[in-house]
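Engineer: Once you scroll down, you'll see the structures, which are given as structure tokens.
Read-outs throughout are calculated quantities, based only on the coordinates presented, and are distinct from any laboratory measurement. Given the structure is predicted, the values throughout are model-derived calculations rather than measurements. Cβ atoms are built from the backbone, for glycine too; each structure is taken alone.
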Structure 1
Amino acid sequence: MKNILLTALIVALGASTAAVAQPAQARALEAARVLQELPQIVNKDNHRALGFESAEEAQAGKLGEPIAVYMIRLDALQKYSGEDPGRLLVDVQRVVYPVEVAGQVRTTVELSAVEGRWKLARIGGAQKIRALDKNRSSAMRTAGMQRSDFFEVRIPAINRVFLGHHDAEGLMLTPLMDDASLKLQAGQPELASQVLARLVPEAQATPIDMP
């Protein structure tokens, strides 16, 4: 009887692992497919808008470590009063792949899960991904963390984007640009609870029909 139960447990664990691995594999395959098509998408007229220094660079692009995307809804931020900020994070089933050329980040391939399938959402966002990658690399050096420990946090209603990670103190948010009015310093991680508390007035002044 014990052997039967043990076998059933092993099978269940194997199935669970496969279920997790399968979406990740499908996502990676879709990103690789888009990467192969970049030379047909990037041309002399749009290469700079897409983040490349020349159209030819698209042929040398390589995918970097993907960054998961989370969102904080406007209505949740409006009501925030200091509770666990991690509860505000919404997994929007998006992931951003940096596209690198000769070790330098050029642009991104962003994928979105639609009805269980990963599909291309957009190509571009060069300025943002360079800031994300720069801050991620800096945090890795100082805190000894892995690339996969970081994620992107978007607050679309107030047009804010942060690099997120967890440490011993809790959820941390790193601004991508300075904002003196809110005492936000680019590249300087802060406790998410403190950052969100300063964003509440801006959120409350924003119409609720925003996401």
Structure 2
Amino acid sequence: MSLRRTAMLGLVAGLSACATGPSLRLTPAELGRVEGRAALPLVTRGSAEAAGLRRRAQEVPPGLRLEALAASMERVMRAAEGVGLAGPQVGVPLRVAVLLLGYRGPHPRAVFVRNPAIVERADETVPSYEGCLSLPGVGGLVRRNRWVRVRYLELSGREQETRAEGADAILWQHELDHLDGILYVDRLQGELMPLEEMRRRRKALEQGAPAR
């Protein structure tokens, strides 16, 4: 490689780094997904990008435009009939997620968050039967804090803080785990089970049956 070509490649790399912020490191493919120029993959266990599910996602720097990413993530989540999706699950190593809050009620709403953090949580835990779009076909029993207080930035960049209980608290904990490279199977109590069996047990739990 010539000295001139090396210098040119260095200049291009520097411009790319400036475009995403000095502390943010994204591959060209990842940047294309963030900017809406490339389709989002649904990263699953055993896929080519599965290693990204085990890495801590990067903080989102101020000024990074995420409107296209937010819209794409919501489309992928709804198409997969999910209720939450984190950046690493779509090949984007950023601390972002979309959550369908209130999904057990009559008026669910999709919320896109950046740099979310749990700032307070209940000491008490509750059983939760969970599945994951990145681990298709199976589910299992874990325990989650009964309630959590979460601080995050909206898509606009405005800071918000919310206290969540019940299904929403579980959803926040599940998605924020993804941002730290943690999957629900890391918290598993007992064995994995087929998805339909997990759903049957979850319904029984909601009706007052003990977790098992």
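Engineer: Consider the structures 1, 2: one of them gives 21.0 for mean count of other Cβ atoms within 10 Å over residues 103-110 as calculated from the coordinates. Say which.
Structural biologist: 1
Engineer: Using Kirkwood radius over Cα pairs in Å, for residues 79-190 alone, single out the structure from 1, 2 with the greatest value.
Structural biologist: Result for Kirkwood radius over Cα pairs in Å, for residues 79-190 alone over 1, 2: largest is 1.
Engineer: Could you tell me which structure in 1, 2 was used to calculate mean count of other Cβ atoms within 10 Å over residues 95-102 as 20.9?
Structural biologist: Derived from 1, not from the others.
Engineer: Among 1, 2, considering only distance in nm of label points 7 Å out along Cα→Cβ at positions 63 and 199, which has the greatest calculated value?
Structural biologist: If we compare distance in nm of label points 7 Å out along Cα→Cβ at positions 63 and 199 over 1, 2, the biggest value is for 2.
Engineer: Separate question: For distance in nm of label points 7 Å out along Cα→Cβ at positions 39 and 55, which of 1, 2 scores largest?
Structural biologist: When distance in nm of label points 7 Å out along Cα→Cβ at positions 39 and 55 is calculated for 1, 2, structure 2 comes out on top.
Engineer: Still on this structure, please answer the following. Could you tell me which structure in 1, 2 was used to calculate helix-only ellipticity at 222 nm (-39500 (n - 2.57) for each DSSP H run of 4 or more, over all residues; to 500) as -12500?
Structural biologist: Traced to structure 1.
Engineer: Starting from the value 3.5: which structure in 1, 2 was distance in nm of label points 7 Å out along Cα→Cβ at positions 47 and 71 calculated from?
Structural biologist: 1
Engineer: Starting from the value 3.4: which structure in 1, 2 was distance in nm of label points 7 Å out along Cα→Cβ at positions 135 and 159 calculated from?
Structural biologist: 2
Engineer: Follow-up. log10 I(q)/I(0) by the Debye sum over Cα atoms at q = 0.14, 0.18, 0.19 Å⁻¹ computed as -0.85, -1.34, -1.47: which structure among 1, 2? List each step's numbers first, then the result.
Structural biologist: Values: 1: -0.93, -1.28, -1.35; 2: -0.85, -1.34, -1.47.
Attributed to the structure labelled 2.
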